[in-house]
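S.K.: Each structure below is given as structure tokens.
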Structure 1
Amino acid sequence: MSVVVVYRREPGSETSYGNAGIISSGSITPLNNPSLWKALPKYLTNRHPALRWNPVWALQNAGWVARFLANSAASRLRPRAAALHGLIGASVKLHREWIVKAEVAHRIRETGWLKVWRGDAVAAARQEQALLTEYGIASELLDRQAISAIEPDIVPVYKVGLLHTQTASVDSPGEVVRAYARMFTCAGGDVRQADVTAITPDGDRWRIALADGEIFARHVVVALGPWSSDILQPLGYRVPLAFERGYHREFKPSPVRTLRRPIHDADGSFLMTPMEQGIRVTSGVELTGRDAPSSFDQLDQVVPMARGVAEFGDAVGEVWRGARPTLPDSLPMIGPAPRHRGLWLAFGNQHIGFTTGPATGAAIAAMIADAPPHYDVKPFAPGRYLS
């Protein structure tokens, strides 16, 4: 096929740049899972680092909030976990192939990622481990000494850890995505940087209007992340898309005390990970409008906690902010639009878009070519929300 990819900005400069760089085999539990109900009282105070929410936005999007909470029911967990397991498994395999073909294998670390608790959370860790084991995902339960053995340079504040042993991470997700874009170009693909202003049917093809021209194609794939709903609305599709915004800041690494892998502090609700430029600290979720003014409260709250665990210096660069596109069931849309032939949707990958991007694209490519994808895409069908 002749393929053109149109980016709003340089490849890898949106949320693909700002994440924690984890290629996570075990991210099969959506944020809206049964444990959310227990956490709601502390989240409603709007002071917890895990979640900040805009009351006006919540009122304006009450339908989305209600559907998101409804999907937290225990009966909804395993069907979604199974769907994500298929998507993630296919993606992790592609990442490991592509990162070599794209000549950036030096950026990947096969050291797993570590979720840790400061209190006596053995029961919670075992519960998570049991779900992973159910889907054949390996992990190791660690005590304080075992955590210190694999992360000797952090302060031993954690009592319990769960090491995701089949997970990898990279030292610059933005550079990895840019390398994938170069690989695509070398294979004959065309990468252009432009704003898409509209997509409209034109006989048996599509007209893609750009700010500086137009493209005609038999098929068009909408993979615009949090901007996807904007481009689909003129076609009559009302996409129930919300934006889980997040922030990160990077800090100069210590020359003598280092992190070996990403660490998720479950109690502190932050993640810190070693990157090319230093230690990246990421915040929790901010539920508000996609383009609302930034609020650095969550990041300001967690950075001192991170400093209490790992040694790092002054900030490097500015605070980064991104918007994760999330549908009420925390599953992406992957497949054909219900009412328009040749229109394909590939967005809504919430917190795991860097992990799941490859198999999202591979499934769309297979369906366009009238071939079966390598995992079950039925749970991701756009028709579950669009008509």
Structure 2
Amino acid sequence: MRLEFFDDNHILDLAPLCSTRPAAELRIGIWRIWEKWMHHLQGTQHSFFTQEYLQGRYPSNEQANLRINGRLLPDAPLLSAIKALNPGETLVQNELILAARMGSDSSKNLPYEAEITLVKRPYDIFLLNGSEIKQDFEVLCANRTSAPIPNSVQHWGAHPIFLEEGAQVNGCTLNSNEGPIYIGKNAEIMEGSLVRGPLALCEGSKLKMGTKAYGSTTLGPYSVAGGEISNVVFQAYSNKGHDGFLGNAAIGEWCNLGADTNASNLKNNYDDVKVWNYSSGRFDKSGQQFVGLIMGDHSKAGINTMFNTGTVVGVACNVFGSGFPRQFIPDFAWGGSSGFVTHKLDAALKTASLVMPRRGRSCDEDETSILKALYDWSQPLRSWEKEG
């Protein structure tokens, strides 16, 4: 089965995280969305049909024989319905295409009435993370034996704890009463850390000494966290290595939060949090009381940075200084509460070329091309350029 994951016309609702990746590349739980589908459908190849400027890194494949909406999460009834599709049949719900089986000149729409789980906004990433950790854990760890938990670790709880080969845990506390704890290959929980599940540390990720980590939290590959974190999802390669609070947050790749960075996740009046939507061009009600920081790839925050409830930071921003910056910081912004100037493209690319090799990656032609395209596309969002 050759699977292709397509982005529909709602993809802008998932910016800034999907400004640099297709929706199916989002990590929710332990796996990325496409990895979940590939496992359940036993796919042999995968590809993406996404925005043109992303196709260099995420190419399409005309030979794909099953196309799946990249915002869609799998469940048992949906998997059964998709497996039953014949060539030329398309599964739809309220005019939304869910999946299509290729291989026939004719086409037929089949309505799907059961409930589905779609990733509609960036905050859905952390809202869905706990249940997805549990589902991914059950599949990933089935019929496997965990590496032994060292005697120096205090652990208890109703749910299992699984350590992959090379995982390091010493002198910490693991509480799995609320959900499983997954510690990936060569991941590390340093001494003095207090951990509650559901929690997933992917390959090479770390919790620094004395970290307080609440569920439902995921650290993507080679990410680092310290201080206090709660219901946070790091996609990969991002750092929050020091004290400071981060809760109900979705963080992209190659981000860094400086020491004592704090992000509010609850308004003082306990009201519904409004969150910037790139699609509508305004702050929309989230329907949520708890929404923290949403940060796009390659963005950084200096020491002692403070973010207000529901702040959205675009791609390749550099935020610093005292006081609260605005709650929407456009892509390629440089500054803080006193105002912003443009983070010039050559400077952003230079930083990326220094940061990425630290994790064994390079700022290659594809990465450069994506950032160049975004720099041009996001120019109208930087209001100070118009004023200038």
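S.K.: If FRET efficiency 1/(1 + (r/R0)^6) of positions 338 and 370 (r between Cβ atoms, R0 = 35 Å, to 0.05) computes to 1.00, which of 1, 2 did it come from? Before the final figure, lay out the partial values.
M.R.: On the way: 1: 1.00; 2: 0.70.
Derived from the structure labelled 1.
S.K.: Looking at structures 1, 2, which one was mean count of other Cβ atoms within 10 Å over residues 298-305 calculated from, given that it came out as 22.0? Write down the numbers at each step before the final one.
M.R.: On the way: 1: 18.8; 2: 22.0.
That value comes from structure 2.
S.K.: Also: Kindly point out which one of 1, 2 the value -4500 was derived from, the read-out being helix-only ellipticity at 222 nm (-39500 (n - 2.57) for each DSSP H run of 4 or more, over all residues; to 500).
M.R.: 2
S.K.: Check the numbers for mean count of other Cβ atoms within 10 Å over residues 218-225 across 1, 2 and tell me which is largest.
M.R.: Max of mean count of other Cβ atoms within 10 Å over residues 218-225: 2.
S.K.: Another question about this same structure. Given structures 1, 2, which gives the highest value for relative contact order in percent (Cα under 8 Å, 6 or more apart)? All intermediate terms of the calculation are to be shown ahead of the outcome.
M.R.: Details: 1: 24; 2: 10.
Largest calculated value belongs to 1.
S.K.: Supply the structure label, taken from 1, 2, corresponding to distance in nm of label points 7 Å out along Cα→Cβ at positions 130 and 210 with the calculated value 2.8.
M.R.: It traces back to 2.
S.K.: Starting from the value 31, 29, 19: which structure in 1, 2 was semi-axes √(5λ) of the Cα gyration tensor in Å calculated from?
M.R.: Details: 1: 34, 23, 21; 2: 31, 29, 19.
It must be structure 2, since only it matches.
Throughout, read-outs are computed from the coordinates displayed, never taken from laboratory work. Everything numeric here is computed off the predicted structure, so don't read it as measured data. Cβ atoms are built from the backbone, for glycine too; each structure is taken alone.
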